[in-house]
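Quick note: the coordinates plus some simple rules give every number you see, no bench work behind them. The structure displayed is predicted, hence computed values, not measured ones. Cβ atoms are built from the backbone, for glycine too; each structure is taken alone.
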Structure I
Amino acid sequence: MATDPKVLYIIRGASGSGKSTLANKITPCAFAADDYFCKNGKYKFNPEKLKEAHEWCKEQVQWYMMLGAEEIAVHNTFTRRWEVEPYLQLAEKYVYKVVEIIVKSDLENVHGVPPEKVEEQKARFEL
């Protein structure tokens, strides 16, 4: 008897597009690099720790894949295709079906990303 495949949702889009809202509606097992900057319910971004934050996010996804979570969502801007690649490799390694979602809404971002940065994200977005 066949079992339903495990699913990795890769949710992409500019800051303020609604990625986090969507990810958390899909599954409680949702991760973003932004989560790394949340301590005691407060968000404090540190650009010097961005690489570390993305590594932490990838490690969380891998940990839950190793545990066999049925659904996992990762929600980052992922403006460049190469940024998605490590997650595709994890999905292949742990046998997860990948569902890629691009969110294009123009909501107000909750982390105070300046509008010019959001426009830069949109301009460099690769499908």
Structure II
Amino acid sequence: MITEQFGLGVVSSYIEFLNNGNFEGIASLYSKNAIIEDPIGSDKIIGRTAIQDFYRQAVLGVHQVNQLGEVRVASNEIAFPFEVVLAKDPNLAISVIDIFKINAEGEIDSMRAFWGPGNVKSVSKPAPITA
């Protein structure tokens, strides 16, 4: 069972790494044999090396990540809503809910991302483009 404080720290690190394009940092949050499904229904990505490769590409599409609501921590799982403002068009964002399952070592064993075409929206106030 994880604490709320621990869960908040994991989410904070994850969002910070996404915003900084730090795919190695993101991968370091995962266990060696972790599984991600992003989005739900897509092919599962298995193992830290494959997960790092996934994020190496994913961060290229990220302009900015913003947490949208409260982090929920229950038992050994964390759920949180956030949006990804797209690099190719900062006027568009994908609203996502991620669910992490945490192992006894405090690593993410699984991540399931809930989003689909209906979750891509115009951003009311576009994020500034930075160089």
Structure III
Amino acid sequence: MNVLVHSLFNLLTGILANLSLYEIMFLVLGGIIIDIDHLIYMIFREKLHNPKKIWKFHKQEYKINRPHFYIFHFLEIILLLMLISYFINWYLYLIFVGFLLHWIIDVATYIQYYKKTRPWINYCFLFLYLKR
């Protein structure tokens, strides 16, 4: 998904939630940094280290409808991080709320773009991924 779309959605959500500019910054940051797991996957699983090859792989995989294991894109992981951070630090919590908002946009995009939930649904919920 587009970084701009995630950023704008999180920004608008922060404004509607009447958060301060500083808090909105953390919410938007969370909507962006969640995708670090894509980079982790490509470096460690696919053994890609060249930024151009990483970008090409990412675009190619998105077009052919092939999901992968992205640890921060499982709803259960996001909710667990939100729960833990709620008791530790408000700004860390906002980052993980940003993760959740990103996840919601991703799921809506998968359904709208691919016109189906399979095979993506197994990569949105950890319990379905482990069950498969």
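What the table below lists for this structure:
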| item | result |
| --- | --- |
| Origin of the value 0.8, where distance in nm of label points 7 Å out along Cα→Cβ at positions 70 and 102 was derived from one of I, II, III | III |
| Value -8000, calculated as helix-only ellipticity at 222 nm (-39500 (n - 2.57) for each DSSP H run of 4 or more, over all residues; to 500), assigned to which of I, II, III | II |
| With relative contact order in percent (Cα under 8 Å, 6 or more apart) derived as 31, matching label from I, II, III | III |
| Highest-scoring label, criterion being mean count of other Cβ atoms within 10 Å over residues 14-21, among I, II, III | I |
